[in-house]
Structure P
């Protein structure tokens, strides 16, 4: 039992006994990294493989590699593929190209659809902006124009 007497908080004879996680299924484990070694670790130990800013061609190649590794290690189902990237709405054709998904809402929808066809299951996005107002506007545009086009 613990007792504490502070300026704002006091308690007497409190028993603190944190309980172990008792759910039937533990939380999923996502293994990060772009390398083949990271993909192999995902097959051996994880529920998902989580690369960052990977091209869809490389993603499709890694999907095939994940399937090969599943056969090698006796795993029935490959890990999910989740990717971290960024999204930026750019309307000008001469805008500087950076990594991530960039362009109009329609272009981003097309690119995300192509990634889905290449094997992407989940996407974790960053919306780079210099201000909170800009960030909120970008997120709202994504929610209004991109998500409905992808989910039907």
Structure Q
């Protein structure tokens, strides 16, 4: 009879010990997060503590090319197109002789994946047609977009 009573009394003690251990772990994790250790060491780069002010940027390389086979992909032998207007967040730049331009957009308060859902677009010159969409919504880590054009 005594052994069953001791088992009953040890169960609440065990549960109390588990709860205390969980509480200590939660407090420790909170201290690590709030101190900034997790953010500054790169273990949680997308979650800065509230006292850290972060700013980020979107960087996208745009490539414009003559899509001879009209498949929407830059293939070997297809030439680049200079002087094509590309835009990101209201800022416009022109592609160089290699058909490339790099667009930047400053994002206040953004710590990670700043380009997600931003749109990159090109202005199709007169008498040209696009073989790819002229506006592309960026995915989380997308840093390069290709725009194909043909002259019918």
* Supply the structure label, taken from P, Q, corresponding to semi-axes √(5λ) of the Cα gyration tensor in Å with the calculated value 58, 19, 11. => Q
* Structure fact -> distance in nm of label points 7 Å out along Cα→Cβ at positions 14 and 70 gets 7.4 when computed on, of labels P, Q, structure Q
* Asked: Taking helix-only ellipticity at 222 nm (-39500 (n - 2.57) for each DSSP H run of 4 or more, over all residues; to 500) from the coordinates of each of P, Q, which one would give -11500?
  -> P
* Asked: Hey, distance in nm of label points 7 Å out along Cα→Cβ at positions 22 and 38 derived from one of P, Q reads 1.8; which structure?
  -> Q
* **Which of P, Q leads on relative contact order in percent (Cα under 8 Å, 6 or more apart), largest value** => Q
* For Rg/Rh (Cα atoms, Kirkwood Rh), for residues 30-109 alone, find whichever of P, Q sits highest and give me its label. => Q
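A short reminder: the numbers here are calculations on the coordinates, not readings from a lab. What you see is a predicted model, and the numbers here were worked out from it, not measured in a lab. Cβ atoms are built from the backbone, for glycine too; each structure is taken alone.
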